[in-house]
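Readers should treat all values here as calculations from the given coordinates under stated rules, not as data from a laboratory. Everything numeric in this text was worked out from a predicted model, so none of it was measured. Cβ atoms are built from the backbone, for glycine too; each structure is taken alone.
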Structure P
Amino acid sequence: MPAAARVDPRTFFSPSEWAPLARRSRWKGLALLAHAWGVIFAAAAMAVVWPVTLPLAVVLIGGRQLGLSILMHDAAHGALHPNPKVNDLAGEWLTGGGLARYRAYHLGHHRFAQQDEDPDIGLSAPFPITRTSLRRKMIRDLTGQTFFKQRFGDLAHRLKTRSPGQPLLPILAEEVRRKRRWLLGGLVITLIGGAFGVWWAWPVFWVLPQATWFPVITRLRNIAEHACIARGEPDPLRQARTTRAGWIARSALAPYWVNYHCEHHMFMHLPCYNLPKAHRLLASKGMLDSMLYEPGGYPVVLDRATGRRQTPAAAASAT
């Protein structure tokens, strides 16, 4: 199947409008990385001083863990920094790693957005689903089951299917090799935390949010971006959804303007910090009605994803 249709920026923007949108700052992307880590450390410190705030810290840290993933996503598009070497170094070492592997995968998603060859099509294809099904999925997310399956599912399968007499040590050594950066980071944080009497910092302030809140908001983000969009959708303005997000949503589940996903698919090399301006310019040109835009926010998207509210296309066909 041919690649998904692309959008020409000249169709919507004059050269004077497009130039500042496409410009990549030498400091903004790095400042966002510093912000993400700053929030993580501040939330952890808050919970150390006031342990009762741990649930809030888990939400804030999980939100910034997603934020780091979003900034790695920008790096995958070469949009985190104008210098390619700085872009890739920051995207690899300051966000959690895996940039090269993610870039190859993610650019395939853009090339075939909502087409059969889209590597992410399985994330949006099942919708709408029942509220009960969504509730079960979110419970699995919050209880760490999704995290365990994604992080250790392959190891569990290899151990389960290990033939009698097959050495165990090589399997475990391979698993450590695959997760060496994650484990090394945990070791460093544990050693540093131990010097200040908080040796438990890594499991509590990194793994706990990563195993609970992060999977939930990742699922919600995926639903908002592509759920209930027709498979094979030919219109490049309707292959991804932009969702309005207030300050609470931006803090807890939609960091760094990830909610402007339609604009991102239309102009995938724009830095994330320029997406709100692109949205405002498109709105001023009367384009929001042609785009897939949900002004009702994430609650309305979830209503559509669980069949409680019709999608605009379904509602139009019913009349």
Structure Q
Amino acid sequence: MREQWTTANIPDQRGRVAVVTGANTGLGYETAKALAERGASVVLAVRDVEKGEQAAARMTGDVTVQALDLTSLDSVRTAAATLRSRLGRLDLLVNNAGVMYTPKQTTRDGFEMQFGTNHLGHFALTGLLLDLMLPVPGSRVVTVSSTGHRIRAAIRFDDLHWQRSYSRTAAYGQSKLANLMFTYELQRRLAAHGTTVAVAAHPGVSNTELIRNTPTALRLPVTWLAPLITQTPAMGALPTLRAATDPAALGGQYYGPGGRYEVKGHPRLVTSSPQSYEAAVQQRLWAVSEDLTGVRFPIADSGQSPSPAGSAPAA
């Protein structure tokens, strides 16, 4: 019988410092709450500070709040500078915040909203905080993707920001595919350092505020079916928590629900789509992301082939 990993499996987190984006609600809230309960010092990096303070007040442990708007590179840089001045070290960065199926719109920097928020904002934040992590043995960058990375997904280098046409579903798929490609390429570059690792996770289908932008034609069916096809945010956060805390987790791995079609269930190792492992596309996406954000990571490209650590599922 497959192991049922729960929050009871989270090791003691005392002494660890964690930053969780989008932690005032949903998956991020449950992730931060569980880490704090196990003793970590947790920073809720959120766009709405008032809601962040309200969320922190409902948690037990050492929890603080940091303003972060991933739709603005200025905000990302300000937040990173503040965190660098506040924190002497960083053990865990959870790139959790995201938007889903938004109408056509752009970030403050002119990026398509889903790609700009879900991928580019987190790419920049990670690059600006990584030197707090590199000296810390066992430190991890965990980025939350989605099964949506398989749906009409591709990295559209010829029109990343959907200026010629727009599909909210395909744009979401692109952003979530980018999350995985970023994780795999980041792990390749981190491998030579031997301290920090990059891991990915997805929550299956969780009943969170993300579904508020579901296209009108699907909204009613989704609402009716939600009790049958979704799981709670607490369950949806488990793959992220396992990626963040399981001592056996390796860089380049991907965790998701263990039930049928990875919709719900307790977390286990899963695999992502074949195209997500395409090294040349990962590297091209990295270069484009550096150019768009102006952020350069404090790690050199070793030139080594990507590790296939996430390519085989296990119990």
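For which of P, Q does log10 I(q)/I(0) by the Debye sum over Cα atoms at q = 0.14, 0.22 Å⁻¹, for residues 133-244 alone, calculated from the coordinates, equal -0.71, -1.20? Mind showing how you got there, number by number?
Values: P: -0.83, -1.15; Q: -0.71, -1.20.
The correct label is Q.
Here helix-only ellipticity at 222 nm (-39500 (n - 2.57) for each DSSP H run of 4 or more, over all residues; to 500) was calculated and came to -18000; which of the structures P, Q was it taken from? All intermediate terms of the calculation are to be shown ahead of the outcome.
Numbers: P: -18000; Q: -10500.
Label of the source structure: P.
Could you tell me which structure in P, Q was used to calculate FRET efficiency 1/(1 + (r/R0)^6) of positions 141 and 189 (r between Cβ atoms, R0 = 25 Å, to 0.05) as 1.00?
Working: P: 0.60; Q: 1.00.
Of the options listed, only Q reproduces it.
Give the label, chosen from P, Q, of the structure having the highest value of distance in nm of label points 7 Å out along Cα→Cβ at positions 261 and 293.
Numbers: P: 1.7; Q: 3.3.
That would be structure Q.
Thinking only about relative contact order in percent (Cα under 8 Å, 6 or more apart), which of P, Q has the largest value?
Details: P: 24; Q: 18.
Sorting by relative contact order in percent (Cα under 8 Å, 6 or more apart) in descending order puts P first.
Between structures P, Q, where is volume of the Cα convex hull per residue in Å³ highest? Working shown, then result.
Numbers: P: 170; Q: 124.
The structure with the largest value is P.
Compare mean count of other Cβ atoms within 10 Å over residues 117-124 across structures P, Q and report the one with the greatest value. Present the calculation step by step, with values, prior to reporting the outcome.
Values: P: 16.5; Q: 26.6.
Largest calculated value belongs to Q.
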